[in-house]
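Peer 1: Below, each structure is written out as structure tokens.
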Structure I
Amino acid sequence: MIDVAIVAYRNWELTRSCLEHLRRQTVEHNIVLCDNGCDEGTAERVTASYPEVAVVRMERNVAYPIACNTAVAAGRGDVVVMMNNDVDARPDFLQRLVAPLRADPRVGSVAALLLRPGEQQIDSAGLTADRTLSGFPRLKGRAPESAQGQTPVLMGPDGAAAAFRRAAWEQVGGMDEEISGNMDDFDLALRLRAAGWTSVLAGDAVAVHLGSATYGHRSYDHRRRAGFGRAYMLRRYRVLRSRAALRALATELIVVVADAALSRDFAAIVGRYRGWHAAGRHAGEWPPVQALDERIGFRDAMQLRRRTYMRPPSSPALHESQLAGRQ
């Protein structure tokens, strides 16, 4: 059985659209939706309009990994599909996404092909990372047919929509609840690869991802969370003790200074300070080198970073108009 775990916080129209698309799936599945302390009546709306959906409710808004783990724990399927509420899946999405897990017992996670609204560009085809553990949405901005290639290296799935073998999920303990909502999927992918599980892309499992719908693109909170996740990775995985240390430090200096100059605040610094402190509670680990792409050089990484974080996502209004045209 397939369990679909969704975390929702406000943006009811996005949640409604996501659930409508899941209703049209070609395979049987269960949905567990976590109302993450929403004050807009999400739980009541879901119960009234989608009685087939199991709802768990948090009394207050908590970090995404906590809410996600709660939703996953409420299910019992041998496959877990983690999905953001701003993802609209094609009818055969779940069927195609879980197929690699059925075909190969070594596969622990499966990445989906996520497209931007309009379906002319890739939002992500999983995640990729350089040797400093800078993570990027794989193939972002390219044409959908580019997903058939083998480069860059697929580290693991983008958490906006991804499938996991429950045995693999439980082996590594699910999502790290120390991480406050950015790079949580990146960390999970690293730990799964370190545990010996492989990850593949299901390029025919296609969905549309609006992106940055909860925190807002380049909002203070979004950038603070990004800084937290980045520093957490640097310390937890001993990047500054590796041969990539100088490159990582140079990257961080450029990013922090540029962010402060552009945004005129210290969100990136505050987030990094908190992330570095939080990671100190964990013993340092070495990342699985087979999951990293050594071919991504310093200049390449800076270009990928700029393309990923500086380009605003599509607007909700545009997204909704395209949904209306497809339904």
Structure II
Amino acid sequence: MNPPRNRPNFFEHLHPPSIPAEQARFRYTLGLGGLSVFFFLVSAVSGALLLFYYSPDAANANASIQLIQYHVPFGWLVRGLHYWSSQALVVAAGLHLLRVALTGGFRAGRGFNWLLGLGLFLVLLAANFTGYGLRWDRAIGPALLVGTNLLRLVPLLGDSLYAAAVGGAQLGEASLLRLYGWHVFGLMLPAAILVVWHLFRLRRDGGIAHSPSAGQQTARIARRELVRRELLAMLWAGAGLVVAASLAPPALQGPLDPVQLSADASAPWFFLWVQELLRLGDPTLMGIGLPLAVLLLFALIPYGLDRGLQLGRWLPADGRLVQSLVIALSIAWLSLTLMGALR
């Protein structure tokens, strides 16, 4: 007996059987969710390849990256793909959260998945930061100093959190091994779990947010067509990563000496906004209290700040409060980041 034709494959089974055609358009999703998954996979696979040559001890870490960059066949490409996919992942995931907020994608019982996405974004930021530190070169030293010192500002738990992050009372040789453990096991493994959980919830909730008229006859596309579009977007994104890795390889300087670090330093680009906040007032209030308050506001969006019902469109009319809040906070974040970059 012949097998049934057009049987869905594994990748197609990850999607609902069909989705509304209007909400499958690029102008609605911008492809950000699928691109975020793609960048995560590239970052994870390339990072796993780098582990075959990386040495997580202060004496040999920088030399092992030099080996990867200049002597291992195609090591420069793998390292470049890892770096640029990680940066692109932060950007794409952040914009994806913004898109979901401005289209009401957290509505219709999707509030918990919004929290999963928010938590995943925070884990990715932390993983990106620990990945920066694994270079263990002079260029990353100042950013590592500023980023880890933020933990000291946490009331009551600051010193304990700092010691857990860097392996002692100050940055030293033990810090690299601690950063390595956090990056590979303490953050990337939970990130992988959250990605799978997030996609499972998205699949169970029916995929992309449908329109209010879902009970009526509306144009829909099959998941096979959606997979085809996603693969095409991934091919373009992959080509962009290869070009970036070839033309703009990640920086690499000589080994880091933690003793000679200067307090006059800059945070990584994705934490520049926090650095600018610290200049505006009390460090604990501006560096810890205000970011936690903003995070709480984002977490409460589906559970009280937004009671709207309209779905499947940009800037629904019954969600002006959340839209205004999100846009204002995004402008403030962008302004602070630009100020830090230009300082």
Structure III
Amino acid sequence: MVNATKQPDILLGWISSLSDPARLRLLRLLEQQELSVAQLCDVLQMPQSTISRHLKVLVDQSWTQNRRVGTASLYHMILDELDPAARRLWLIAREQIESWPAIDQDQLRLARRQSEQEAQADKFFAGAAADWDKRRSELYGTSFTHSATLALLPSHWTVADLGCGTGVVCVDLARNVQRVIGVDHSSAMLKAARKRIATNRKDAAIGEIDLRRGELENLPIDDASCDAALMIIVLTYLPDPAVALREMHRILKPGGKAVVIDLLLHDRDDFRRQMEQRCMGFADKQLTHMLIDAGLSDTICRPLPPEKDAKGPALLLASATRL
């Protein structure tokens, strides 16, 4: 760890790198979301050469990190990974720039980008609802849903299926638990789920299924009302997975179980774009830390063996508990 008091050049480098308004605006954005150069140009309304020049300074001074995804580089700042002295310096600078009109403009353009991405995802799901089950099984197989079901016990529980899609897991769960609450943002997906539930109503073993339309970042479920909650291939579609995981924690009873299945980190950017996903999956340590940061404990995270005919990236399964 750097001791800036013993290395004045490092401290002066940090101060110098924060002396430009454009770099302060860049850091404010990259603290919130991982963005490409093209996305930063759009939000800050600056040319690519200017953005790239400022990013080089920020990377050289260890304010930001970047990773290659296909032909693009994505940049982000992780506050907790900064040197403690640099973090204190940034927090002071961030407090001072919050009232800048340019910061307000940046936030509005960032929100606009997020809204456009969400609208694009809604359009994708509306078009995919008709053949979603076939498509998902072709890409990922089917046994992973049973892995999630087996992780949820006992039979008298109320379980939340967050991002329930067409209701496949809701119906499967309802054969094993007393009550299932399914939440999804897409009205097309929920329509398909209601049709599936109606078709299966003759099965006496199916318990109550309550479908609700809502955002996973603001769940229409009461605090501490669920014995368990699961998200199956959901986080990769969300602009802020951390918020959704905190909501997952909120709705769980003390001792409640959280189960997450999603894509293992991969490098298939063409696949991500085809599926309208926000990110390229998660490393097991990354997802573990996200669950812990959401307030969950006893976290276990492991990759799932790819099924023989699955065409999509491998998956990972994580489980955790609310104390």
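No value in this document is a laboratory result; all are computed from the given coordinates. Keep in mind it's a predicted model, so treat the numbers as computed, not measured. Cβ atoms are built from the backbone, for glycine too; each structure is taken alone.
Peer 1: Work out the source of 15.3 here, i.e. which of I, II, III gives that when mean projected area of the Cα convex hull in nm² is computed. Present the calculation step by step, with values, prior to reporting the outcome.
Peer 2: Numbers: I: 15.3; II: 20.6; III: 17.8.
It must be structure I, since only it matches.
Peer 1: Using relative contact order in percent (Cα under 8 Å, 6 or more apart), single out the structure from I, II, III with the greatest value.
Peer 2: Working: I: 19; II: 29; III: 13.
Largest one: structure II.
Peer 1: Something else about it: Could you figure out which one of I, II, III the value 3.5 for distance in nm of label points 7 Å out along Cα→Cβ at positions 46 and 222 was computed from?
Peer 2: Numbers: I: 2.4; II: 3.5; III: 5.0.
Derived from the structure labelled II.
Peer 1: Continuing with the same structure: Suppose you compute distance in nm of label points 7 Å out along Cα→Cβ at positions 14 and 238 for every structure in I, II, III: which one lands on 3.2?
Peer 2: So the calculation was done on III.
Peer 1: Among I, II, III, considering only distance in nm of label points 7 Å out along Cα→Cβ at positions 190 and 270, which has the greatest calculated value?
Peer 2: Checked I, II, III; max of distance in nm of label points 7 Å out along Cα→Cβ at positions 190 and 270 sits with III.
Peer 1: Can you tell which of I, II, III yields 3.9 when distance in nm of label points 7 Å out along Cα→Cβ at positions 94 and 182 is derived from it?
Peer 2: Corresponding structure: III.
Peer 1: Also, I was wondering about something else. Computing distance in nm of label points 7 Å out along Cα→Cβ at positions 174 and 206 gives 5.4 for which of I, II, III?
Peer 2: Attributed to the structure labelled II.
Peer 1: Given a computed value of -12500 for helix-only ellipticity at 222 nm (-39500 (n - 2.57) for each DSSP H run of 4 or more, over all residues; to 500), which structure among I, II, III does it belong to?
Peer 2: The value was obtained from structure I.
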